[in-house]
Structure P
């Protein structure tokens, strides 16, 4: 039997889905949830093979939780059942790991076929969405230029911060943040916070800060002005900002990406060629050395330098084994050392 759970905050919808699945004799519905925490509990308790999920439930962050569930339960098949046909929403959930997307306004008689496709390892997308996806693939991408302030806001938005939290982190008023977001939504051609986050995840290059903010160049600046993509992985927003500014002064042909967690870093590297990564050893409750190992496996050509405020010998040894090419004390990171690190990456 295929253990299945249903997650939707409307009881009548769950009843309709349950009735539709009676056409499939191998399906055994072992639990139902009407919010995010209940869904996670069912996943832990039943280890199901299949989950049919409405991602607009209470206490459910669609992209983050879908990605988390896929990472925790890699054999689980997920079929999204949603009323939303916004193509950015659809792409974001499929990119997060969902195996299919079924629109609620389609006949329930189609649902058994959708389930069968997903269980066979195929991707199911409701018919009305297909044309939208194809047209979207062929749509020209317009270049966007964002200010440093806008990038900071988008980074915090992507991390799940509220408007008030963003305001406090950046030393601005909540009203100012609201005004910034209104303009950003207009620039990105999105309607709300969720669509903005989806857009960012599909276009990580938006968060890259061009390193041309220095007003003057010292005589000892790197002379080889090749373009370089550089990633900072550190959970401290203030330190990332400080390091970003130093990198911009050290080498103004760097495009600087930022990540606050292992998952953010790996997601970015999957879509962007990173030449050099600076990774903090301690990432909140995560392990920067494990991040190094996974990033190195995903992108062997990326040159990785571990940094830490705790220059422990064991960290140093484990970091080099994981694939880092160097281990530096944060106190030793200055303009000269950054220029040398970048120069080494350019000639490697």
Structure Q
């Protein structure tokens, strides 16, 4: 059966001051009234029941995650003792799922992306599942056709021939790191490259065996954990084994080394909502190029993103291309073109000892 694994342990520092350690991006309603993690679960609700939906998060966020997803069984919200990237996260989910369903197929996806329409996403997943059912060794990724030469995404280069004549399904020729702009422009010209959106489909036993092949130490620790699944010894074993696992992405750990890796061209629209600039894409802009979410009054204000609480007016005069975010205890004013600056600012706030604002 198909199980969904939702990776929800990110800190979302680029969305400070609204995003905080205990309330990161995926737990916020950035793209509508429903939070991003609720939207992710809503997207699959018609074809994956709650008992086969799993969320992997961390201690700081587990209470709010469970509050926002009351239909999920409490044991389906897995808690990482510490951050260890996507390979240990996926391994942790795999051993829990295999204990309940030895023939499980895993749909792995982040909790904080915007995907639409839901119908095309469901069709794409079903196509990937059918490929895995035909070939249990297949490791399927979704690739998004790039719309501009992004330097912020990793790229997937497809092979020459479609797999078994399947429309828009290709073997992966290579993975490419985040490129400079000139290289990204070349990628677009070839028509052979996709953005790696971090959504995967494979059998749970296949990915677990791949960990044994390429990350044997991690696999051994997961095996010891697996023996305690469903028992009182689980939490103690988790505290012992998980922090000792290598912090490594599933891409580096397995996908760049394994055979049978293929890419399905995503037919759906996708946005990873990586910074405050994404809000303009999601909510649109007015005639002055401003994206406004909350009370605002402006004179000679152009190209700005303004987000505030319902009871707090933001007034601007003579501003251009700024991000202004008001929360009850912190306010951000920044130039919108430097996406990394907010993350750097959060680090500076921590260094200055202002932890209560994080």
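Of structures P, Q, which gives -9000 when helix-only ellipticity at 222 nm (-39500 (n - 2.57) for each DSSP H run of 4 or more, over all residues; to 500) is computed from the coordinates?
Of the structures listed, the value fits Q.
Upon calculation of distance in nm of label points 7 Å out along Cα→Cβ at positions 159 and 279 from the atomic coordinates, which of the structures P, Q produces 4.5?
Source structure: Q.
Work out which structure the value 1.03 belongs to, where Cα Rg over 2.2 N^0.38 Å was derived from one of P, Q.
Going label by label, the one that fits is Q.
Which of the displayed structures (P, Q) returns the greatest value of relative contact order in percent (Cα under 8 Å, 6 or more apart) on calculation?
Looking at the calculated values, the largest one is Q.
For distance in nm of label points 7 Å out along Cα→Cβ at positions 39 and 255, find whichever of P, Q sits highest and give me its label.
Looking at the calculated values, the largest one is P.
For Cα Rg over 2.2 N^0.38 Å, for residues 207-262 alone, the calculated result is 1.24, so let me know which of P, Q that is.
Q
Taking FRET efficiency 1/(1 + (r/R0)^6) of positions 87 and 247 (r between Cβ atoms, R0 = 41 Å, to 0.05) from the coordinates of each of P, Q, which one would give 1.00?
The correct label is Q.
When Rg/Rh (Cα atoms, Kirkwood Rh), for residues 79-190 alone is calculated, the result is 1.10; to which of the structures P, Q does this value belong?
P
Read-outs: derived from the displayed coordinates by stated rules, not from any lab. Just so it is clear, the structure is predicted and the values come from calculations on it, not from any experiment. Cβ atoms are built from the backbone, for glycine too; each structure is taken alone.
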